[in-house]
Structure 1
Amino acid sequence: MKNVLATMTLAATLATGSLPLKASIQPGYWHEGYAPNDQSGWMSSLRDGVKLSQLSIPGTHDTMALHWGDAVQTQSMPLEAQLRGGIRALDIRLMFNNSALWATHGLIYQFASFTDVLDTVQAFLSAHPRETVLMRVKMDSDLKTNGDDTFEQAFRAYVTQARYANLFWQPSGLNPTLGEVRGKLVVLQNFPAVGRYGIDYVTLLAQDSYHLDSNWDLYNKWTAVKNQLINTNSEICLPGPTGLMCTALSLSSPEMIHINYLSGSGGAFPYFVASGKAGNATGAPRLATGRTTPAFNGWPDFPRVNCLGSMCTIAFEGTNNLMYNLLSTGMIRKRSGIVMADFPGPGLIEAIININNQFRQ
């Protein structure tokens, strides 16, 4: 299946004149099964009084989607490796079947139970009690084999197990401090329920424009990501005569938790949206857009390569690398919010974490 999809992608690439460029590795994208850097304790030195809304938190979209090829897969690192590599926000999609919960991507089972997820998070937090993990919990599918049971009843059965007695944060507000949630799993509740099990997902300000009709919608996706980042940061910084000049904005409350999805799919593979590459490999070449300067001067954040005078090929660039590039300029000083990525690279994770240096003790 994977080889067939790759062949189809290459055929479409050749037909549109969008050709692979020189192979390269960018810090924002990582399609390996291990964490290259150990970021297990990055929260430990942050002040207890910092609120979740003030933090910049690296996360993974469709955290458990490691299987079934390029059209479905969104991650290459198993959950344990993601946590060790610095990921602190998870996007857990669940299938409700026979009154139990299973990790899924839509209707596609991902070879893990919700128990597997909780056990992995619990083991990590037990070893690193000054960290916290945020978990969006969403019902992605219901196979209608559950009788009168509801998704909430199934979820509550996990939450109330004695083995998880000290795992879950007990809700006491919409924006707790880091000190209140250290060593705990904070549920971002994205399913219908009578009870409250964490922070209601609808209270978060989210950007999740995930559908692309084709590869050429990638810049529109990046624009949505960038606008959300500027909004989240509550200021915009531009180069001035004496350095960066920053102007405060008032687009959102500092008490509101922001979440920004770099991911996308539909008419483009998830790895392409993240990387802009011709294949899923970490070092695969970028694709050319088929456009050149000076005839086309749009998409200013996409790289100009293979220049001959003023004539340059415009290459695709993935949202992961574009976010890394923007964060590396120092223009984002206050917060990035929760950044959910497919195949996040070590450079992107570290760039998000480093925004929190202002809160170190």
Structure 2
Amino acid sequence: MTSAALGERPAEPARETIRVPLEGRAYDILVGRGVSGELGAHAAVLGARAVCLVTDEAVYALHAPAAEASLAAAGLRVERVVVPAGESSKSFTQLQTICDAMLAARLERGDLVVALGGGVVGDLAGFAAAIVLRGVRFIQVPTTLLAQVDSSVGGKTGINTARGKNLVGAFHQPALVLADTALLDTLAPRDMRAGYAEVAKYGLINDPGFFAWCEAHWADIFAGGSARDHAVAQSCLAKVAVVLRDEREEGDRALLNLGHTFGHALERAVAYDGARLIHGEGVAVGMALAFRFSVRLGLCPRADSDRVDAHLRSVGLPTLLADVPGGVGTADDLIAAMGQDKKVRAGQLTFILARGIGRSFIAPGIAREEVRAFLEDELARAPS
């Protein structure tokens, strides 16, 4: 780090502001190191007098004291809710805990919920904000790479049920997203890799140039600095472009689910056990499967599928069903889980497939027999 010359004002940290210009629900995404330090000031500008800060046990010790201090310095009353870390917190039980805390704190519609954590906290707190008082504004302060590039942007909120992932929820756009890339310095390597799967996804959907950039710079993203900031900003820009075209996933927003039909089924197969599989790892396996399935159907060159597989493996991500510890059940088990996918129409499975890197498309009405035969072959493969 260089210091300013005597008498010079130190340079402001680099940041990027991405506007999400939804009519009546516009908001900004601020990307850069240190932006979460402005949480209190932004909350005050939004006119809040009280805040319900939702975080989890892992994030609380790392980042909650600074967030609470920022909010208190802005003169805001803070109610804190700390949920257990992990996917199991996306439940009716924890949703009720947060809703009760918001009501007990006498939050008003002009107040705020702050989601400080990864995708689980963001989805859970956002859903509570959507339903208490029929809608309270909320700020996303994502603390994982996955949340910064995906789940904090676009307004999807929700919880899991025994029948599948994210099946109960609401579209509720945040009032602000503070994507502080410095917070990722505390992220465990496994969580960083899992989040990176969502970064690579944006290149695989429709931006082959970005995927090539990721192949060249992924280690720099993990190390931090300008490459990390660029990756987060580019991912947010890509997601915003899709959300503006299709806010409520009635059309091509489903492209953002590349790898997720397989991935969500795998998460259900392991009963959302984070010791065996976390979301980004499921997405990585799911994307590799989507490309191999596309090759099997004669849609995609094998060289592109091999390139996707090689890149994900180079980062340390799983790409095979056999890479999931403890197994994932039978082909029929996975197909049954896919039957609860939100993209199912008239009982028919819908996948996001690819004609090549950067050429993904929505493929409705895929025959279950084709999927079953493919999964049986994949289950027979040895781990990588």
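Every number in this text was worked out from the coordinates using simple rules, so none of it is lab data. The structure displayed is predicted, hence computed values, not measured ones. Cβ atoms are built from the backbone, for glycine too; each structure is taken alone.
Details
- Structure (1, 2) behind the derived value 21.6 of mean count of other Cβ atoms within 10 Å over residues 24-31: 1
- With mean count of other Cβ atoms within 10 Å over residues 56-63 derived as 26.2, matching label from 1, 2: 1
- Structures 1, 2 were compared on relative contact order in percent (Cα under 8 Å, 6 or more apart), and the highest value belongs to 1.
- Of the structures 1, 2, the one that 1.02 was derived from, the read-out being Rg/Rh (Cα atoms, Kirkwood Rh), for residues 264-303 alone: 1
- Structures 1, 2 were shown, and helix-only ellipticity at 222 nm (-39500 (n - 2.57) for each DSSP H run of 4 or more, over all residues; to 500) at -7000 was computed from 1.
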